[in-house]
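Just so you know, all these numbers are worked out from the coordinates, no wet-lab data involved. The shown structure was predicted, so the numbers you read here are calculated from the model rather than taken from an experiment.
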Structure P
C-alpha cells in the first residue's frame, strides 16, 4: 500500500464518500480524488477517511470528514467498496506533522499484535508526549487501515476506540485469528 502524507488539508479540493457495510458495521469511506502537490501535479484517487458510523452516527462522522477537509467539495457516490475485505492501494493521511509521526508509527504495528500508548510514543519519536500521542491515535482519520485499534492501555483491557470499544474488541479478535 502506498501512503502519502500532507500537512496542508486545504489542498484537498474534491472528496467522494459513501456509507459502506462491513463485517464490523457501517463505515463512512472517503476518497480524495485530486490533490495538487506544490509543483501543480495531480495525484491519483486515494482513501483519505474511513470511520465506523454506528457509535457516533452518520451525521457526526460526516461532520468530522467535512472538518478534516474544509476546502473540499464533498460528493456522495455509490461505491460499495469494502476497505476491510479489499484494502486500498493508496491512502492519504492529512494532519499536523506530530500526528503524521504518530500515524506513521501506527502503520508499523503488525496485524495480530498490540502495543501500548507509551511504546507507540517511543516508536513515533515522541517518548515524553504519551498523552498527545494518545490524542493523535484518537484522531486517526482512517480507522482499521491505519491500525489505531492495536493500541491498548498498559493497565490491560482493550481501552477506548473512536468507534466504540465493542468494535475495537471485535477487530482485535478478528486479527488474532
Structure Q
C-alpha cells in the first residue's frame, strides 16, 4: 500500500514537473517613453495579479519589463496590450525591442534592412508586429532618430517555423 502511494506521488511530481512547464514562457519588452520609477511597485502588483501572469519585474539597467506567463491562459498579444494600456501607450507606437527568451539549436540571426522609414512610429509598429509573429524570438533596432535610411532591425528566429520565404516576405512587407 505504501509503495503504491509513493509511486502515485512520484508520478504526480513527474507530471507536474514536465507538463506544467509546457506553457510557461518569458518575455522581455522594452518600451519607449517610459520611466518606471514613479509607479514601479503598483505596476508590478497590477501585472502579478493579472490572469496568467506568473511573475513580473523591471530591469532598471536596461529599462525592460520581464514577464513570466502561462501562454495557455494569456496570449503574448493580450499581455502586450495589457501592459500598453496600463502605461497609457496603447495609442502610441512604443515597443522598441523584445526578447522571448527562447534558446534552442534552431535559432538563427538575420537583419531586416528598412531602406526608408517615414518616421520612428512606423519602425516601432514594425517591431510590435514582429513581436506576435510565431517564430520571431527577438528584435531590436539601431535607429538613432537622425538617419531614416537603411535602418536595421536585428532579429533572431526559429528556422523550424520561419523559412527563407517567410523572411523575404517580411523584408518586402516592411519595405513596401
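Structures P, Q were shown, and volume of the Cα convex hull per residue in Å³ at 147 was computed from Q. A value of 27, 60, 13 was derived for P(r) over Cα pairs in 10 Å bins from 0, in percent, for residues 111-158 alone; which structure in P, Q was it taken from? Working through the options, I get structure P. Quick check: -11000 is what I get for helix-only ellipticity at 222 nm (-39500 (n - 2.57) for each DSSP H run of 4 or more, over all residues; to 500), calculated from one of P, Q. Which structure matches? Attributed to the structure labelled Q. Comparing relative contact order in percent (Cα under 8 Å, 6 or more apart) across structures P, Q, the highest figure comes from P.
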